[in-house]
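Read-outs: derived from the displayed coordinates by stated rules, not from any lab. Just so it is clear, the structure is predicted and the values come from calculations on it, not from any experiment. Cβ atoms are built from the backbone, for glycine too; each structure is taken alone.
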Structure 1
Amino acid sequence: MLTNYELAVSNIRMELKNYITKSNLKSLVLGISGGIDSALCAALAKPVCDELNIPIIGRSITISTNKADEISRAKNVGESYLTDFRDTNLTSTYDMMQLSVVEDVATANKDEKSFKIRMGNIKARIRMIYLYELASKNKGMVLSTDNYTEYLLGFWTLHGDVGDYGMIQNLWKTEVYEMSRFLAKNNPDKKQAKALLDCVTAVPTDGLGITNSDLDQIQADSYEEVDQILIDFILNKSKKFENHPVIQRNKASNFKRINPYNMPRNNIV
């Protein structure tokens, strides 16, 4: 686990600055969910964009299942850290898409978890379409908000949640929380600090309406527990938690981490 968060933050910002400059980007685009991952990305990116004099464009994209507290936190983060922010409600777009592409929409059991997951995937992909259109229009790139814990759990939507550039992709979720606390503690701007801390203390959720919290889906009590189980199994090669739901989810989601699977040429010729 990280111990020097000051150094880590400095390194992340330097890497981002160099990438933006080298790629001649004119903006950054970020989906703001009201959760800790997107809030941290906004806090990390703002000083870089200010220095380079390019906008960081954010949207809180709400679709039917987003709760009022999520929307409120997203607004506070957006107004505190972003150059161009607004709340965009795409519920009508989702409703129309659902009727157009979900063949069993009239007969499916809407309360079944499998149906909720399918609809959650549609919502995530609609959000990403919106963000990529903004990035194309503004000659920028979409920031990814995934972390390493989510990556190992397959806790994202293929072709829906992954952006162009991941600042926190290789941070454990517990490190995401600690880095956010570090930034808030050392930020003299009280509004920015509060917006970030509110996301630290919030119940983690993907806003897709599948379960009440991320941890309900993962079947764990805390992200500290999740990270420790993953570290013990993957890094320490221990079999202690092999049958735990966290490890079963890791194994079951491996197809996402090798996506797209390309048939080896040797198997063809």
Structure 2
Amino acid sequence: MKVLQIDDSPQICEMFAEMFTGEGNTIKSVNDGKTGLELVVKNDFDLILLDIRMPEYSGMDFLADLKEKRPSELKKIVVTSLLDFSETQAEELMKFGIHSVERKPSSFQQIETLHKKVNKKERNGTPRMLIINDHPETTTMFSKFFGSHGFQTTVTKDPWEGFLHIQKEQFDIILLDMYIPEFSGLQIIKLLATDEILQDQNIFMLPAPFGHNKEVIDLLNRDGINGCLEKSMDLNEILQIVGKDFNLQETTHSEIV
């Protein structure tokens, strides 16, 4: 990951540099927006962290000039501040075409999560699906069906392996079996929440969990959980739900058993 940080605080720049030490990534930190603009115009970064409140040449000045000089890089920008943005301020910033407006990250993991979000938004081509289910018949059926509708599928019956896939890769859709023995889908969701990467996922649970207690309800209301798929649904119904953003075609197929 190649990150550019534009922030007028030397202390914050130093803190970010320490976060990246030994992580196999690179970060370039600059303390003024004009120097940052020159770097963005001449180089390719995976993620640009922009402090909006800088003296003399503000983050708003930077965005306006970048829109003129190299507008394609605006979508890699996450505008940051130690203070909360008002809804009106955030809307004005988003009009430039940036990725998002966030509080300043305080850990490498938070920066990595922002990078994944930007990368996901940028990625084009074949949508990727991860299928975690301990029934080989079901994974084969899902893989063939969704593969025939334009998805690149990765399947595993091992929930731990599935969790590691989610940690290391980015999937557009995750179909998660909630009732795998020993290491359930609910446990995977808890681990993803603990690692602060749950919010970056698009998980559909199959089948819909029953017997909700407060713990389950709280987890299922978290960002990253997109819905529940009932066992009675046939594959075309599931395709309509999970593939609504991918312009995929239906076909006739038997129900899930």
Structure 3
Amino acid sequence: MNEMKIETSCGQIAVRDTGGQGPALFLIHGNSSSSDIFQKQFKSDLPQDFRLIAMDLPGHGSSDDARDPENTYHVQGYARIALEVTAALELDNYLVLGWSLGGHVALEMMDMNPTLKGIVITGTPPVGFVGEELVTGFLPSGHMDLTGKEDLTEEEVHLYAETTCGVPGSVVPFMIENVRRTDGRARRIMYESFLAGIGVMERQFVETNNTPLAIINGDPEPFVDNEVLEQINYANLWEGKLHLLPGLGHAPFWLAPEKYNPILRRFAEEVLK
């Protein structure tokens, strides 16, 4: 696996890349995380058939903090930087997997780049970023207070890492370090941008956009209301259903890759022909 830095308009972005010229899976992590969270996909059999690439969002992991935080630390800014990375890597035949915040970024990428072959979202409710639609699809949780908090105490750092994984006892040291490292402005500005309505109106978007969309969630999901997601009239929901994995919380690809990866593989084989 290659680890590199790619120069973008917001600074240097850290990228992990298995290399090769085959069809690619481009992976985007969630808020206060990093590409570390996808290590079980990189260590699976997926790289035998697909090029796996994961970036650290600006202000996260080994990437630089954003040069222009106000214009970067929101879903549109992240999507623009992600597309700069895919352009630098000369990707054409690829899909995007976005987890949590990364799923919102993936939806923005789909809006900005209609040539995308497909996207997978996990732990991401397709919502509208104004008024009542902002909360539709999310379940009430004290975790949401930390999502937009700039400065976290050490106790809150640990709590955020644990609740993000969705299953008590599933936290490992890199998850805590990822939260601790994240530029706190990224949490605050991202949250404020949601309240300001920055971003595509996601529910309407997935009801009208024909790009193949796969949804793979834990069930129950601690932060996302799967029942609300099932009521959306998707334009092109893969296999016509949500793929729900019992007992796996917010990060099923981490907790049970042996269940998650085969579904991801099937979708990739279908859309990356």
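Matching task: 6, 27, 28, 21, 14, 4, 0 is the computed value of P(r) over Cα pairs in 10 Å bins from 0, in percent. Pick the structure from 1, 2, 3. It would help to have the intermediate numbers written out before the result.
Values: 1: 6, 28, 35, 23, 7, 1, 0; 2: 6, 27, 28, 21, 14, 4, 0; 3: 7, 33, 41, 19, 1.
Computing P(r) over Cα pairs in 10 Å bins from 0, in percent on every structure in 1, 2, 3 gives 6, 27, 28, 21, 14, 4, 0 only for 2.
By the measure distance in nm of label points 7 Å out along Cα→Cβ at positions 109 and 141, tell me the structure among 1, 2, 3 with the highest figure.
Values: 1: 4.5; 2: 3.7; 3: 2.2.
With respect to distance in nm of label points 7 Å out along Cα→Cβ at positions 109 and 141, the highest-scoring structure among 1, 2, 3 is 1.
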